[in-house]
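K.L.:
Listed below are the structures to be examined.
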Structure 1
Amino acid sequence: MYDVFALPTFRFPEGFVWGSSTAGHQIEGDNIHSQVWKKEQDAPYAKSGKACNHWELYRQDVELLAELGHQAYRMSIEWSRIEPQEGHWDEAALAHYIDELERLRGKGIQVFVTLHHFTHPQWFEEKGAFDPYDNLKYFERFVSYLVPKVAPYVANWHVFNEFNLKMDPGVGRWKFNMIRAHALGYHVIRQHSKAPISTAHAFVDWFPRRRHDKLDNAARDYIDWCTNDFFFHAMRTGELTYPHMDAEYDADVKGAIDYWAVNTYVRHMVDARHAKFRGKRFAHKHLPMIKEPFYLEEMFPEGLIANLERLTDKPVYITENGCACDDDRWRIVWIALHLSALSEAIERGVDVRGYLYWSTMDNYEWGTFAARFGLVHVDFETFERTLKPSALLYRDIIRANGLNPEITRKYLKELPTLGG
């Protein structure tokens, strides 16, 4: 167990940006034209429904962000709302988003806009989504329609969110298409905006379960290339590479990124003795902070340092990092530890420009409402928002541009335990 009370005072560079992240489908509710909504209707898990009802309560939520002192806010604009049927543009939905963007700008909050956060229109899904290369023209049309209209309000862009982790058999061609779709989006945005552009990357720390076992390490390196380095390499060189695929070069891909947008949570164990390489966590590190099994059952902030040291060629923003827990004290511990690790990564030479906590509020977590990440508690029946102690801690961190023991002790009286 880490003793967060013993952490020394640390501060972040002048101009460091603080904020939080969300995704449209997870908070807006009634995203009825998306492919995910369609899948939910026949699925055995929880449906998004009204989610946090942010679509109706966005004005209140903008005020809440300002109250909490957030300097930046990451949100997605749902393609399925903008183009619910092929070739039909919903002007009312566009006006809704523009009003939200204007309100955020009016509060002095920098907006990071994601153009595709896992969801797209059902009609696009029925065409095969991004599997056929020819379908990229539909995404290009959407980006070309939207970007000029919202560009005046956007401080940072994400073309996609976390397409990098998919490892199904035969996924290589799809990944090549996604890299090219990212580059296509990049070049369209650049025609209308000078703001920095990236794609949010799920940067998993893959860890060999047997540290000095050659097979575990070989499997670890293989998975790391398939989920991490294939993207970094393509952005740096224009070369598209993936196992069982002939390499391809695309000049439009090279350099089509202005900074690394990093979503970072925990490490995953690689066990080459299992067909899918999935290994169990070390028992002494297993930390189930919610009542149902979930993938974030460990704290491993040192992995953040190790991964960020691989990204010293461009500026970095942490665009997601957060803790799903029932006891908010764990969230305070999480934030303190990860910010300490982030501060050390900066000392080691990584040009980190900002940190966006996931998530602003409790949300729909792709099949469950039990995984509560939010700084703000949401009652999913009344949609009432309530500030958690972690939200107030984070506000003090923003004000101080760092963390000291006095701030920690103000909101955390004792270290939490799962032992009762």
Structure 2
Amino acid sequence: MQFDYTPKVKQMQAQLLAFMDEHVYPNEARFFAEIAANRAKGNAWVPTQLIEELKPLAKAAGLWNLFLPSSARAPEGLTNLEYAPMCEIMGRVPFAAEVFNCSAPDTGNMETIERYGTEAQKDQWLEPLLRGDIRSAFLMTEPEVASSDATNIQCRIESDGDDYVINGRKWWSSGAGDPRCAVYIVMGKTDPDAGRHQQQSMILVPSNTPGIEVVRALNVFGYDDAPHGHMEVVLTNVRVPVTNLLLGEGRGFEIAQGRLGPGRIHHCMRSIGAAERALELMCKRLNSRIAFGKPIAAQSVWHERIAESRCLIDQARLLTLKAAYMMDTVGNKVARTEIAMIKVVAPNVAAKVIDWAIQAHGGAGVSDDFPLAYAYALQRTLRLADGPDEVHRNAIAKLELAKYLNSAKPVDMPITRGC
């Protein structure tokens, strides 16, 4: 693979950086102030005016739907390798991706509908999502089971004539708190007696269907992430047409594997951006503060941490780019080891660098005066989202061990004596 971005990507990077400088960084405080003002009025779950103002500007700049490759409905979409540096820039500010219609879970849901949906499903749901008119949620995780093993999912999707009837309880349903959320992708069991990986299916459920109750928002280290939110949702005798099923009965696990590949790497791209910004803030803070008669930046412990941060970020970026390159050239299935590796590496690197940046800022680092505490909360959560570290490490180890299952019997190494 090439270790330099193409002229097209460099030009788009410059455009995106300019957009961020002009419209996003100057409005960070306004974004959170809007949410705080809505909360003070009694309802934090209101879309911010800022995002709605910036979306048309992003469209006009050609910085829209960049995440979706090879789609006639989104011709502006980039390859995974082209999108990686763009997504990294967006990751420097938590809300930035939505400005460009590139935020989770909409990106994963749009990819799912594009890849597995019928033309009628695409017309009904994909098109308004691509326009940014609506938002969506993905309902998979459940409180009663270890959902890191998707085969544990207990929500039932039962056939009843021309409909499916859905019953279950979901949580960590990101995006379900947004009043613009118009459709859920729900994973549940259609046949509990089928093979372990053929029991699950996925179905499109309009969010205003009778029987849906959004119970509560789940906080992450005290943050409710309004107006987006991570909600607990109960589905009681929710009835939708059979035509809402994605791909077919028993294909849910297959869809989940296909959906989570791009979603995982997008998270990792944004993690690199969050880590880069943390390193930048750390260096600026250390250069500007005096302790014990000299700049804190002169303390050798900070030299170690800055150098380690630089090494860790660049290593993580290269692994992210390798995974993206392989997804483009040999497909997600062949790239599954690289995807799993970067899903472990990137959030851990980002959390470590952000933690050091918090330490460099002292008490200010754990406050909301700087973006570090919120960034840390997001990155620590990513060690659980889209599969916990332990699941990905297990998958990496199994794939590595499988390389040597049929190899010749190992030869005992001779014992040597030291001098």
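K.L.:
Out of 1, 2, which one gives 14 for relative contact order in percent (Cα under 8 Å, 6 or more apart) as computed from the coordinates?
P.N.:
2
K.L.:
If helix-only ellipticity at 222 nm (-39500 (n - 2.57) for each DSSP H run of 4 or more, over all residues; to 500) is calculated from each of 1, 2, which structure is the one that comes out at -11000?
P.N.:
Computed on structure 1.
K.L.:
Follow-up question, since we're still on this one. If we compute distance in nm of label points 7 Å out along Cα→Cβ at positions 25 and 161 for structures 1, 2, which one ends up with the highest value?
P.N.:
2
K.L.:
Still on this model: Which of 1, 2 yields 35 for percent of Cα pairs over 32 Å apart, as computed?
P.N.:
1
The numbers here are math on the coordinates, done by the rules we state, and not lab data. Everything numeric here is computed off the predicted structure, so don't read it as measured data. Cβ atoms are built from the backbone, for glycine too; each structure is taken alone.
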